[in-house]
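Next come the structures, one after another.
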Structure 1
Amino acid sequence: MNNTTHLDYTKYINHVAVAYALVFPLSRAGISFFTALLLLLWLLEGGFKRKFSLMARNSVVLSISAFLAFNLISLLWTNHLGESFDYIRRYWYLSIIIVFFTSIQKDFIPKILSFFILGMFISEVISYGVFFEWWEFKHATTANISPFMHHIEYSVYLALAALIIMGRIFSHRMIKTKLIYIAFFITMSGNLFLTEGRTGQLALVLGLLTLALVNFKNKFKAFFISSVISLTLLSAAYVFSDTFQHRVADASSSLINVINNQDYCSSWGARVGAYITAKDIVVTHPIIGVGITDNMDIFRGLLDTKYQYMGCIRELAHMHNQYLQVLTQLGFLGLFIFISIFYNLGNIKIKNREFRNIKYVYLAILFVGFIAEVLFHRAFSLALYSVMVGLILAQNRVENEV
């Protein structure tokens, strides 16, 4: 393949990547289409010797590859080969990471990030329109204003977008620019606290602390500033958002009912029930787990025999906790490989301040998000993960290119 053709495909990849950044917060079909298109262009681009050399030297790519390989190996001890393969197949969205890492050019990295923010702005406008009853949109309602995805995923998207904007407030010196970003942060965080996504709300608070600690040398000042911002947001949300008030009250009453009445028929009760049953699965299958989809078979078997009083959670599709999901599926060995992905991501050296901030706050968001939901298997969450990690690795690559 001559250099002109190579450069053409590289140019196509970069422009399509910008379009993908705009679309992936807005369309599940768009995620699939652009993932396939980008992967095809990446294959046509060639240059595999350089690409594989980059991938072989990158600890994050190697950890993800090891995790995917162990998932495939686990098919040897599953009782549901077809279902387990279908489960693993969704990880193809992660291919965006290697496309971005090996082929995105320096000038396009900030453009991709900006178009993600633009996509979130479009989603935010639609969401506010539904909330104020200016229009109807798909399945969104005034009580659940997430227009395109599950409310937990949407809350994670909003938390990350708000934290990226907050990072720009810290870094920009021009007052006019700061005011624009402050207004954007207020509307974005306001949208977050109007949703039912408590996961993103907690992630935003932890992310603000992380962002402050990364950007201020004085750690007491960092803690103070993040605490003031967080308390202001939470107080305003509690006063002005009925949804936030109800979700706080629901969480409190659900946990009280679990403790006092062994009532697991709520979102928080179901999560407690998942912890209890997961303990039994891990005790009997600690090293390599029970298999990709077999964990839920055993989960339901335990509800039918040992934990009949938790029968109302029998229809759970997963453990509602990423760590428990991996631990019951693949054991401690699989969980170790899984955690190594994020450990290695944290160790990636980034000189650019904005992308260094993104690396740390996104890891903080995932830490919280994984406690509440199986985010590493949802299309929108995998797309967000792939784009952010791909950009971080691409930024690391361009900073180290001679």
Structure 2
Amino acid sequence: MKKRAFLKRLGQTAFIAPFIPYAIGAPLKNRAESYEFVGEDDFWERIRRDYTLKPDYINLENGYYNFIPNPTLNRYLEHIKFINIEASHYMRTVQWDNKKRIAARLAKLVGCTPEELIITRNTTESLDMIIGGYPWKAGDEAIMAEQDYGSMLDHFEQVALRYGVVNKVVSVPNHPTSDDEIVSLYESQITAQTKLLMVCHMVNITGQILPIRKICDMAHRHGVEVMVDGAHCVGHIEVDIAELHCDYYGSSLHKWLSTPLGVGMLYVSKNRISKIWPLLADHVVEPNNILRLNHTGTHPVHSDLAIDDAIDYLEVLGMGRKEQRLRYLQRYWSDRLRDIEHVVINTPVEEHRSCGIANVGITHLMPADLAKSLLEEFQVFTVAIDYANVKGCRITPNVYTTTMELDHFVNAIKTLAGREG
């Protein structure tokens, strides 16, 4: 399909004939092609026009939810309209075929087989399904970090109370000296009773990327399984689950893949599927069929369909090109602030240890006060982080963010840092 035809198709209202199943290969399926511009600046300026931006502030808090670009949003609205027309006819005919097809495409994106991946609502649901469904026995041990996401830590506390599991919590340094330091930190907590190790692919509060493959290989030498929190990774950096050698991997697709809210994924290695108890019972009972873990009841299936469109849009950007842009934007502001007096960057300086997310603090300002000043005085929206050895604001630009906006942010931090404490 030609570039102009593709763009026109993404933006148009599709004709929907009543009572025609939304089947595999239906016309609403889009294949994305790159926008063709001479320079990078022109390309990203064009991408910015795909977003409807609120003029009240500069949004540097895209980590919670990467809201949908208009081409994807238009398609999503058409899915809602279509499902509303088809209603039970869709749900009883091709609902599962479409979900299977889209899950297979998603599996290809993240580097696993379709038989190892299911569509969920978010990372919390995905990983809590593993934590809650794991065959724990009294005295079993689990390893995690205080920088891990709170919902999963809460669930580990629950299984400790329920089953007598022993939770061992480490603290990941903001500025590790090497991969070996991180690997050794986790390895130091492993005993003969250790069953499961949870680790962030990208730490959500600092953006630090951890050496997952090395951690997995180490853990497996000790007979320990590894569950990876990849909430911020799919659509942000290249993800190849097969290369990571992990046992479980969860992600939220409404973050950097920019699907509608409430879409996630869970990967379970083929040889681990049978040991996990489902959260909700399903009619699929074959122990090695991952669909036994994917009972959702009646849910908004139009969100599942929009995964297709989000991947189409990612292909417009190019995954490698998007990752490079996000890393560039982060380094654009963080490198200019690392040597400023009273400014603390809580993200490693090495390029391979971060991408689009970083965290900045000011020594004489509490994180909440910093976030408040940035918004009220400089019209920059961020989120304050004040726990787990991290004091600062998480900064998450997106592909629509301009360097001019980041210049404004840098000047704001310099101004605040220069004031008396």
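Out of 1, 2, which structure matches 68, 57, 33 when Cα extents along the principal axes in Å is calculated?
2
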- Message: Once FRET efficiency 1/(1 + (r/R0)^6) of positions 162 and 378 (r between Cβ atoms, R0 = 41 Å, to 0.05) is calculated for all of 1, 2, which comes out largest?
- Response: 1
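Given a computed value of 1.8 for distance in nm of label points 7 Å out along Cα→Cβ at positions 186 and 330, which structure among 1, 2 does it belong to?
On the way: 1: 4.5; 2: 1.8.
Structure 2 accounts for this read-out.
Ranked on distance in nm of label points 7 Å out along Cα→Cβ at positions 178 and 314, which label among 1, 2 comes first with the largest value? Could you put the intermediate results ahead of the total?
On the way: 1: 6.0; 2: 3.4.
Structure 1 comes out on top.
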- Quick one: helix-only ellipticity at 222 nm (-39500 (n - 2.57) for each DSSP H run of 4 or more, over all residues; to 500) came out at -12000 when computed from one of 1, 2, so which one is it? 2
- Message: Starting from the value 2.9: which structure in 1, 2 was distance in nm of label points 7 Å out along Cα→Cβ at positions 242 and 274 calculated from?
- Response: 1
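Readers should treat all values here as calculations from the given coordinates under stated rules, not as data from a laboratory. In this text the structure is predicted, and so the values were computed from the model without any measurement. Cβ atoms are built from the backbone, for glycine too; each structure is taken alone.
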